[in-house]
Each structure stands twice: as structure tokens, then as C-alpha cells.
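Enquirer: In what follows, structures are represented as C-alpha cells.
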Structure P
Amino acid sequence: MKRKLRMGMVGGGQGAFIGAVHRMAAALDGEIELVCGAFSSDPERSKASAAELGISSDRAYGTFEEMIKRERRLHPDKRMQFVSIVTPNHVHFAPAKMALENGFHVICDKPLAFSLKEALALEKIVEKTGLIFALTHNYTGYPMVKQARQMVLNREFGEIRKVVVEYPQGWLSKFIEKDGQKQAAWRTDPTRSGIAGAMGDIGSHAENLAEYITGLKITELCADISIVVPGRLLDDDGNVLLRFENGARGVLHASQIAAGEENDLNIRVYGELGGLHWRQMEPNTLIVKWLDKPMQHYRTGGSNLYPASVAHARIPAGHPEGYLEAFANIYRNFAHCVRARIEGWEPNPLYTDFPTVKDGVRGMRFIERVIYSGKSKQKWVSF
């Protein structure tokens with residue numbers, strides 16, 4: 001029986017949302033075990049969180065610096081093999097940098113860093129060390145997203161002309177951060193979130209999904225950014241016009257004040273021969289419309305799908321797969337590549353597809369340019 005890869009975690013302790021998601025995703029395929037962690041900026045809370053998670057006290061660390069230093073000194077058969085970073089944005093760069101410089105692979109929650117400057121520095125460190133770095137833009141892990149990408153890349157729709165991508169939420173329709181709601185408090189705080197609110201939190205997901213499915217890079221954008229809720233410090237609503245490298249035009253809308261909406265990330269891509277529509281809230285269906293043929297519904301687990309889609313479906317057709325499975329696909333592919341690196345074999349190309357540090361840099365550049373455009377009189381700015 002092969003040994004599981006050993007994971008250390010930074011962040012994700014008591015009261016955290018995304019840390020639990022990462023742990024479930026990492027555990028789903030039985031490839032990874034959590035062996036240590038620095039789960040909070042409060043050392044006592046970190047150790048209490050470790051106890052709840054069944055981590056031995058000698059590997060429950062008060063800080064990420066302590067964790068990386070002490071794990072580095074352990075025997076190779078015991079020490080962690082990679083670090084999962086699940087902290088707020090302002091605590092992505094330092095642990096990622098230190099982990100890489102000490103020889104550990106890294107998987108990090110998005111966005112990549114607090115600023116574009118940090119993101120570019122991290123990209124150089126990844127290139128210098130040659131280690132594997134994954135970013136959890138988890139929506140790219142859905143089987144039907146991969147089907148959509150393959151259909152576009154194989155030019156089934158001809159030249160792409162139009163992209164419409166939206167991510168409406170309604171959970172910040174009121175000024176809930178003033179009441180200490182933990183998720184709202186840090187996501188709307190410029191000292192922890194960075195220069196953007198909604199555009200950094202969910203707009204970056206929309207940008208990543210658009211570029212992933214189309215295979216096209218955004219070259220220019222024009223943004224209208226708003227703070228709708230009085231007293232809020234960062235944007236909670238935005239609309240962006242996009243121009244892509246092939247001349248295609250696009251619209252990106254991200255809002256956290258769309259009252260009644262949950263997490264309705266969705267995308268429509270149109271080419272000269274037809275188009276597609278995918279919704280995260282109905283993720284197992286890909287709708288395809290043709291110029292001169294009947295509309296088609298592709299379903300996860302179906303028999304007429306590309307291998308890249310089939311490889312990322314886990315259960316027979318008709319059984320719903322969702323957010324955790326898509327998240328787990330990122331972890332599974334990352335783990336596959338880490339194991340291949342450690343054991344010296346070539347990874348299966350079907351499982352090498354996950355967002356990297358370069359995707360993270362593009363996301364940070366998108367955030368910076370959107371906020372710049374939103375504040376500028378120039379409007380259209382180069383990506």
C-alpha cells in the first residue's frame with residue numbers, strides 16, 4: 001500500500017470556513033494526510049485547533065515559521081512534504097515564500113497574494129526553486145468546465161467572439177462586518193484583503209474561469225467599480241468590459257450586494273458556430289447551442305465527453321458532483337504531480353491540469369488593473 005503524502009497547513013483553525021473545505025478536499029481521494037499545522041495567528045488557538053483535528057501535540061505549532069523550521073529538521077520519512085496555505089490574503093506570501101525556500105511544495109488559496117508586487121516575487125521564487133505550486137481556483141476542477149475548455153480549444157465553436165462571465169452573491173447586502181462577522185470582517189478590510197473587495201474575492205474567480213475555458217488572455221479592460229453599502233471600505237459591486245487577445249469582447253460582472261443571490265458563478269462563451277453556458281449552481285450540466293443544429297445538454301459522467309472531463313468525474317452519471325469534488329480535483333492533480341516528482345516518474349497528462357503561480361499572477365494583475373481603471377478617468381487600460 002502506497003504511503004499518503006504528508007501535508008502541513010497554515011491557517012484554517014477554529015472558526016475558519018475555507019480551512020475545513022481544503023481538508024475535506026485533500027482527504028477525499030485518500031492520497032493525502034494532514035500531519036502538522038500552524039492553524040491560527042494565536043498560538044494557543046492553533047494548538048487547540050490541532051487537538052480537535054487529531055494532530056499530535058509535538059506537531060502543533062504556534063507559528064508557520066516554527067512549523068517550517070522544525071519540519072525541515074525532521075527525517076525525510078516523517079516531515080511534511082507540502083504546505084497548504086488557507087489564510088486571509090495578507091498571510092499568503094510569507095509562508096509560501098518560506099516553504100518554497102525550505103524545499104516544500106505549496107498549494108495556496110486564492111488570490112495568490114496581497115499585492116501584485118508580492119505575486120511577482122513569488123513567481124520568481126517558484127521558478128528558482130523548481131517546486132510545484134498550485135492555486136485553488138477550484139471552479140476549474142469541475143468536469144463540465146473541463147469539457148467546455150476542450151470544446152473551445154478544439155474549435156468546435158470556431159473563432160471565439162464573445163464572453164460573458166458573472167459572479168453574483170448577496171451575502172454582503174448589509175453592513176454585517178460592523179457586527180464582527182468573521183468572513184465579512186477580513187474580506188472587507190483593506191489591511192487584510194488588499195486593494196479590492198468583491199473583485200478580489202470573486203471577480204478573480206470569474207477572470208480565471210474566462211481565461212481557462214477560452215484559452216484566451218485578457219489584453220484590455222474598462223471597469224466601473226462601486227461601494228454600494230455605506231461605510232464599507234472596499235468595492236462590493238463591479239462591472240468590467242473585456243478585450244481578449246484574438247479580438248473577442250467580453251463582459252465580467254461581480255457583485256456581493258445582489259440580494260437573494262447565493263454563488264451563481266456562470267459563463268457564456270460564443271463563437272461563430274455556436275456557444276456554451278455553464279452555471280456553478282447546476283455544475284453537472286453544460287448547455288451547448290448551435291447556429292444550425294438543435295441545442296445539446298452535456299452531463300457529467302456521460303459517454304460523449306472528452307477524456308479530460310471523464311478523468312475528473314468520480315461517480316456514475318446522474319449522481320450529483322459539486323464544490324467539494326471540484327476542489328478535490330485540484331488537490332488530487334497537485335498530489336499526483338508531487339508524488340511523480342518525489343518518486344521520479346512522469347505524471348499522467350490528464351492529471352497535470354491545475355492553476356499555477358502564473359494563473360495567480362494574472363489574477364493579481366487583473367485585480368490591480370480593475371481597481372486602477374475603476375478610479376481612473378482613462379477607463380480603458382492595458383492588462
Structure Q
Amino acid sequence: MLTEISCKNSECAPDKARSRFADSGGLYLEAAASGSKRWFWKYRFDGKEKRLAIGSYPGVKLKEARLARDEAKRLHHQGIDPSQRRQLEKATARVSAATTYEKVAREFHAVKVKDWSEAHSEKWLRLQEVNLFPWIGALPLVDVSAPLLLECLRRVERRGLNETAHSLRQYAGQVFRYGIATSRTTQDPAHALRDALQAVIVKHMAAVLEPGRAAELLRAIDDYQGHPTTREALALSALLFQRPGNIRQMEWAWIDFDSSMLKIPAASMKRTKQGKVSGMPHLVPLAPQAVACLKRMHTLSGHGRYVFPSLLTGERPMSDNTVNTALRRMGYSKDEMTAHGFRAMARTIIGEHLDVDDEIIEAQLAHGKSGPLGMAYDRTTYMIQRREMMVQWADYLDSLRNSSN
């Protein structure tokens with residue numbers, strides 16, 4: 001029988017490729033000419049001599065090798081071939097690794113990434129990596145139960161992120177339905193949790209919604225003592241009421257002074273990936289007041305790419321927080337007015353105080369049409385009415401600004 005010292009001192013004979021050092025019960029240590037040493041257990045099954053690899057020495061010590069031999073003997077006495085059992089376990093491990101929640105989630109993400117927008121694709125994977133993969137990522141899809149998934153979502157809720165928890169439940173449901181479609185599981189535990197999460201309290205962007213307060217805001221913009229570029233960005237935000245990103249990233253190439261039109265490319269709009277690739281540009285008619293604002297900016301930034309360039313470098317657009325910071329300097333808290341609030345201000349005041357149909361306002365806001373067909377067949381642009389509305393809105397803002405009441 002071998003000892004730990006004899007195992008340590010064992011060496012391959014100089015004239016052989018490998019030498020064997022027997023222990024007991026069919027266990028032996030095989031030393032190769034390369035210097036490696038491996039444990040094997042020799043046995044017979046179905047009349048054939050076979051051997052089972054146990055591990056390398058000294059990673060597997062003599063005592064550990066004997067325990068592995070004894071476990072293999074136990075299987076052998078039950079009529080089970082230890083080598084076949086080993087192969088089955090490896091195959092099962094490979095299959096399990098291919099059916100873990102994280103593996104299936106990443107596979108589904110790779111399938112959908114071509115259809116999703118870049119922002120949604122990044123958000124989908126980032127939320128999974130932070131909130132689900134650390135807890136259930138290594139589990140086979142079939143082992144993820146509704147209570148287990150709920151506990152992961154409860155952790156998110158305890159951080160006050162109820163909306164994120166609902167998004168994660170939706171994302172997990174996509175993973176499980178994909179797993180069902182690809183025969184990796186037969187159930188979707190996320191569906192069972194549709195009523196188990198805390199409600200999402202929708203908080204609208206702060207905005208000035210009354211004409212009197214809008215008049216105060218417009219006068220405050222006129223009196224703004226900060227950088228002229230920021231003041232013009234505030235003024236144009238009120239006149240055009242487009243998304244803050246489209247205002248600050250506006251390029252001179254988008255502006256047609258001859259037709260008094262701002263043409264925002266589809267790729268720069270908040271749309272699906274397909275809409276960004278094949279959609280039409282969003283057209284924003286420019287009232288004379290908006291044209292005047294842009295011409296003032298042309299003297300400041302017309303030599304560059306962006307209408308509102310970064311104050312640090314003209315190679316980038318204005319920071320996404322510049323307008324909000326200006327509003328704070330003007331005395332408007334984040335609960336009173338935001339850059340996005342100019343859209344709500346226009347939508348509310350135009351709808352309540354100007355004679356404009358809702359569909360025309362929604363078209364100018366670039367809100368997608370609702371209903372089962374959406375934009376598939378209804379492609380009305382209301383361009384004539386939108387031109388009239390934008391002039392009417394600009395004149396109305398002037399009347400508010402100049403009013404004493």
C-alpha cells in the first residue's frame with residue numbers, strides 16, 4: 001500500500017513513458033515521464049477491464065483518492081458503471097449550464113438586440129446583471145420558482161424602486177417565455193407575480209401649467225443673466241416644446257431657414273429601432289419668433305455643428321443638465337419646473353386656452369398614434385394646421401410675456 005511520502009517520492013522509470021504505483025482495491029498512482037501524476041481506479045464491468053480517472057496528485061491526496069475509489073466501488077456494487085455515471089454527470093452539467101437563468105437571458109438578449117433600441121437593450125441587460133443574475137443567474141431555469149423570483153424583486157422594492165421591480169418582472173417573463181419556446185422550461189413564474197408587486201406611483205415631470213405662471217417664467221427667461229446660449233435654449237424650449245434631448249442636440253443641418261422648418265432625423269427621435277432606421281424625420285414648423293431665436297444663435301454657433309454647443313467644447317452638444325440648472329438659478333425648484341416641463345406646459349395651455357384639436361398637438365409632440373394599427377395606416381401629418389398652431393402659440397407666449405395681469 002502507498003503512503004503519502006511514497007506518493008510524493010514516486011517517479012517514472014527512466015526507460016518508460018509512465019510507471020504505476022499500486023495502492024489497494026484497484027487504486028493506483030500513475031507517474032508520467034513529464035512529471036505529472038494521476039490517480040486511477042481499475043475495475044471490470046460487463047466482462048471488460050476499465051479504469052476511472054480520479055484526479056491529479058498532489059491536488060488529490062492519497063486519502064481523498066481512497067474515498068473516491070470507495071464511492072466508485074459502491075456504485076459498481078449497485079450495478080452502475082462509474083465511468084458512465086461520470087460521463088452522464090458531465091453531460092448533465094453541460095446541459096444545466098446551458099439552461100441557467102443567466103445563460104438563457106443572455107441568449108434571449110442576443111436574439112432581440114437587433115430589434116431593440118440601444119438604450120433599451122443596455123437597460124434590459126444592466127438591470128438583469130445588477131438585480132437578478134447575482135441571485136438566480138446560476139440556477140437552471142426550471143428551478144427558479146415564483147417565490148424565489150419574488151424575493152429578488154422584493155429586494156428591489158425595499159430600495160424604493162417599484163417601477164424597476166415591475167420592469168424586471170416583465171423582463172424575467174420574456175426570459176421564461178423564451179425558455180418555454182426553446183424547451184428549457186415549462187413554466188413562467190413571472191406571470192404568477194403580476195399582482196404580487198407594490199403599485200407604481202406615477203410622478204409626472206414638474207411643469208408650469210397656468211398662463212399666469214407661464215408669463216412669469218417667460219419674463220424670467222428674458223431676464224436670465226447667464227450665458228446667452230442657455231437663455232436661447234430656454235426660449236426655444238418654450239417655443240418648440242420638443243424633448244429636451246432634441247433641443248440640446250439640435251444641429252444646424254436640421255434647420256431649413258427658407259421653409260422655416262426644423263427637421264429632426266428619425267435616428268434622433270424617441271422611437272423603436274425600426275422607427276429610427278426607416279421612419280420619417282419629425283418636422284417642427286418654426287414661427288417667426290423661433291426663426292429669430294435661431295438666427296441670434298447662428299451668430300454665436302453657426303460655424304459649428306450644434307446649435308447649442310457645449311460651453312466647454314463646441315464638438316459636443318450642450319449638457320443635458322444645463323437647462324435644468326438654469327431653471328434652478330432662476331428660482332424654480334425641481335418640483336416646480338424642469339426642462340421636460342416645457343412640453344407639459346405647451347400641451348396643457350394649448351389644449352385649454354387655444355382652439356387647437358388634440359390630434360394636432362399630439363402630432364407636434366411626436367406622440368405615436370394609439371389603437372391597434374397605430375401609424376400603420378394613419379400617417380396624417382396635419383402640417384398646415386401645425387404651422388398655424390406654432391405661430392398661434394408663439395404669439396400667445398408674446399401676449400403672456402407682455403401682459404400685466
Structure R
Amino acid sequence: MGSIKITRSQARRFILIHQCLLPPRTISGKQGILDFLNRVGCIQYDPLNIVGNNPELVLQSRVKDFKPEILEEMLYTDRTLVDDWDKMMAIYPVTDKPHFHYRQLEAAKRDRRRNADHTLTVIPEIRKTIEERGPLSSIDFEHDRKVAWSWGPTRLAKVALDDMYYQGELVIHHKLNTRKFYDLARRHIPEEILNAPDPHKSHEEYQDWHVHRRLRSLGLAWSRAGIWPWIHRTSTKERVIILERLVDRGDIAEVKVEEIRYPFYVSSMDLSTLKETGEMNEIPHQAAIIAPLDSLMWDRELINALFEFNYRWEVYKPVKEREYGYYVLPVLYRDRFIARFEPGRDKKNGTLVIKNWWWEKNFEVTQDIQDALIDCFNNFLKYLSTNKLKINKRLVDREGLNWLL
């Protein structure tokens with residue numbers, strides 16, 4: 001099969017349809033969330049909570065009447081989802097756990113070598129304590145000695161718990177804010193998943209699976225850095241070879257997007273959707289607030305190339321170097337990004353505060369846009385369990401936002 005040729009407009013619309021964002025908020029309930037995750041693979045986790053953490057923000061833009069309690073139930077009551085590593089720390093269907101387990105064992109053993117004597121000494125005690133007392137966090141243990149670990153010197157208790165978690169012996173039982181409480185995995189994950197054999201007969205077979213999976217996390221991607229980090233033992237050079245192998249085998253197809261010199265790739269599973277996108281005439285006048293670490297935003301260079309939207313997450317930038325703000329959320333309307341804003345919450349009454357707002361250049365704020373944003377923010381307020389929105393009068397006047405109040 002030769003390369004498929006599409007316009008940038010088709011590329012944008014396909015990605016948004018694949019991401020359940022065209023139109024937004026059309027997924028329903030837990031099964032809808034599970035279907036979405038089986039399509040895109042995972043949702044990246046981040047503990048920062050300004051107006052919800054990243055997974056909650058991802059789901060509120062896609063799931064009708066989403067509440068954070070739904071995700072918590074799926075993770076810690078139903079156990080259909082699991083906290084684990086994929087694209088950094090992530091959430092994915094528990095049925096995918098065997099695909100990652102044997103890679104994590106290898107990585108955990110490599111990290112353990114630096115602390116083998118210390119870690120192996122305390123693990124039996126920690127195992128016995130959790131067996132007897134149930135879910136515990138690192139502060140429930142007195143092993144305060146600092147040892148080397150992936151992110152720098154860390155308390156031995158935390159290192160030991162992490163080691164047991166990475167090897168699959170423990171799972172996160174629940175979280176209290178950002179604090180993780182661990183329990184024995186066998187108490188919560190079915191044996192046929194926990195003790196499943198490696199689904200991949202070779203490292204090459206695993207790489208093919210994970211590269212294909214990661215491609216579907218966005219839907220349409222090029223081979224440049226963007227979406228690809230954190231695929232176990234897979235270099236940039238190897239990734240290019242893997243993509244070529246998947247094309248030759250017919251698992252994915254090459255796509256040429258107008259005015260962009262780099263080839264793109266799409267899963268053969270999604271070719272029918274790509275074809276339907278080319279026949280799409282009407283786009284709903286709806287808007288969505290997008291999470292900063294949404295899989296849609298993983299490749300910001302690609303988003304700039306296709307959507308002409310230059311977005312950088314500036315959380316870790318010094319204040320003086322920020323172009324916009326600390327925690328800024330993109331605003332999507334139909335198939336374009338039209339604005340971004342910096343949110344906050346009033347700690348006393350939960351009011352959503354718009355601290356700053358920036359329109360994108362060269363477009364007119366029509367009545368359709370106003371109506372779509374009013375509906376979008378009404379849904380966002382419901383997600384936050386408040387009906388109160390506050391915008392400084394100076395900002396309202398500067399950006400013409402009086403209709404949003």
C-alpha cells in the first residue's frame with residue numbers, strides 16, 4: 001500500500017475523533033471510559049491538582065457528567081483500571097498489566113542492584129506487616145535511612161515499597177491526596193492477570209506491540225520524539241525500524257499530510273475512521289477544556305504543525321521566564337484551539353477562578369463561540385461540583401468575557 005494523502009484539516013479532525021473530542025463529552029459511564037482507554041492505551045498521571053489532577057481533566061473533556069469519584073471507583077473498588085508505568089506514571093486497563101510486568105521486573109532488578117543489601121533486608125518485614133495490618137504507606141515504617149534511587153536519595157521504606165510495587169507484589173490500594181497506600185496485589189488483582197505468562201515471545205515482539213499501542217495514544221503521529229519516550233529499551237533508531245516493520249506487515253499505514261515533510265503513521269485498525277473523516281462536512285459547535293498532559297498534547301511540535309497552536313506547560317519554568325502562567329489549560333473549539341486560560345479555586349467555597357485568559361490571534365469571537373464556551377464552562381463547573389465562576393473585572397473588560405459570567 002502506498003502512502004495515504006490527507007489535508008491538515010483531515011489530520012486534525014481524525015485525531016480529535018480518535019481522541020473522543022469531536023464532539024467532546026460523548027462518552028458515557030465506566031464502560032465508555034474503559035472503551036476509550038482500550039483505544040488510546042493510557043492516561044498520564046500527574047499529582048498537581050489545581051482544578052483536578054491530569055487524569056480527571058482528561059476525562060471531564062470526554063465523559064458526559066464526569067465526576068472524579070467515577071475514576072476512583074474504577075481504580076480502587078472495581079479494579080478495572082490500575083496505576084502503573086506506561087507513558088511515565090499512568091492509568092490503564094488492568095488487563096494490560098501482563099504486557100508491562102516482565103519489563104518492570106527487569107527494570108526493578110536493575111535499580112535494586114544499587115541498594116540490594118538494604119532493600120532485601122527490609123522487604124520481608126514490610127511484607128509481613130502489610131500482610132497483618134493491611135494497606136500502608138511509607139510513613140508507616142521507620143526505615144528512615146536515605147539510599148540512592150531513581151529520582152535521587154530516598155527513604156529506605158519508600159524504596160522498598162517502590163521495589164515491591166514495580167515487581168508486581170504490591171498495588172496501590174488507594175491514595176490520600178498524593179500519598180500512596182500499598183497492599184498485596186494478590187488481594188486485588190485476579191490470579192489469571194497477576195500470574196499470566198509474558199504475552200510477548202521476544203523483546204522485538206514486545207517493541208512492536210508497544211510502539212503500535214503508543215501510536216494509537218494519539219491516533220496519527222510522526223516518528224519524531226513527541227509521543228515516544230518511555231518505551232522499554234527502545235532507542236530512536238530502533239523505533240524508526242519498528243515503524244517500518246509495522247508498515248511492511250500491514251499493521252500500520254504511512255500517511256502524508258499536506259505541507260508537512262515528515263511522514264505520519266496510523267494504525268490499520270483506524271483506517272476506516274480516517275476515511276470517514278475525509279467525508280465529514282459538519283463539525284459541531286462545541287468546546288472543551290484540555291488537560292496539560294492530555295495524550296492529545298504529548299507531541300507539542302506536532303500540535304503546532306497541525307493546529308497552529310504553540311503550547312508549553314510552564315509549571316517548571318521560573319516565573320520570569322513564563323510566557324503565560326503556572327498552570328494553563330488549552331481551550332478547543334470544533335477542530336481548533338481558540339484560547340488558553342489559567343484556572344484557580346477559592347479554597348473556602350470552591351469557586352472556579354479564571355486568573356488569566358488569552359485568545360488566540362486572528363479569529364472573531366462569534367455568537368456560536370460564546371454559546372459553545374458557556375456550555376463548556378457550565379459542564380466544567382458541574383465536574384468541579386460548584387456553580388460559581390469568578391473573573392476579575394479588569395480581565396473581563398480586557399478580553400471581552402462578560403458573556404461568560
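Enquirer: I have -15500 for helix-only ellipticity at 222 nm (-39500 (n - 2.57) for each DSSP H run of 4 or more, over all residues; to 500), calculated from one of the structures P, Q, R. Which structure is it?
Expert: On the way: P: -10000; Q: -15500; R: -12000.
Structure of origin is Q.
Enquirer: Same structure again: Among the shown structures P, Q, R, from which was the value 23.2 of mean count of other Cβ atoms within 10 Å over residues 52-59 calculated?
Expert: Numbers: P: 12.8; Q: 15.5; R: 23.2.
Computed on structure R.
Enquirer: Hey, another quick one. Tell me which structure, out of P, Q, R, gives 2.5 once distance in nm of label points 7 Å out along Cα→Cβ at positions 164 and 188 is calculated.
Expert: Values: P: 3.0; Q: 2.5; R: 1.3.
Attributed to the structure labelled Q.
Enquirer: As an exercise: percent of Cα pairs over 27 Å apart, calculated from one structure in P, Q, R, equals 49. Which structure is it?
Expert: Only structure P yields this read-out.
Enquirer: 33, 20, 13 is what came out when semi-axes √(5λ) of the Cα gyration tensor in Å, for residues 172-323 alone was calculated for one structure; which of P, Q, R is it? Each step should come with its number before you reach the end.
Expert: Values: P: 33, 20, 13; Q: 41, 22, 15; R: 30, 26, 18.
Answer by label: P.
Coordinate-derived values only; no laboratory data. For clarity, every value in this text was computed on a predicted model and none was experimentally measured. Cβ atoms are built from the backbone, for glycine too; each structure is taken alone.
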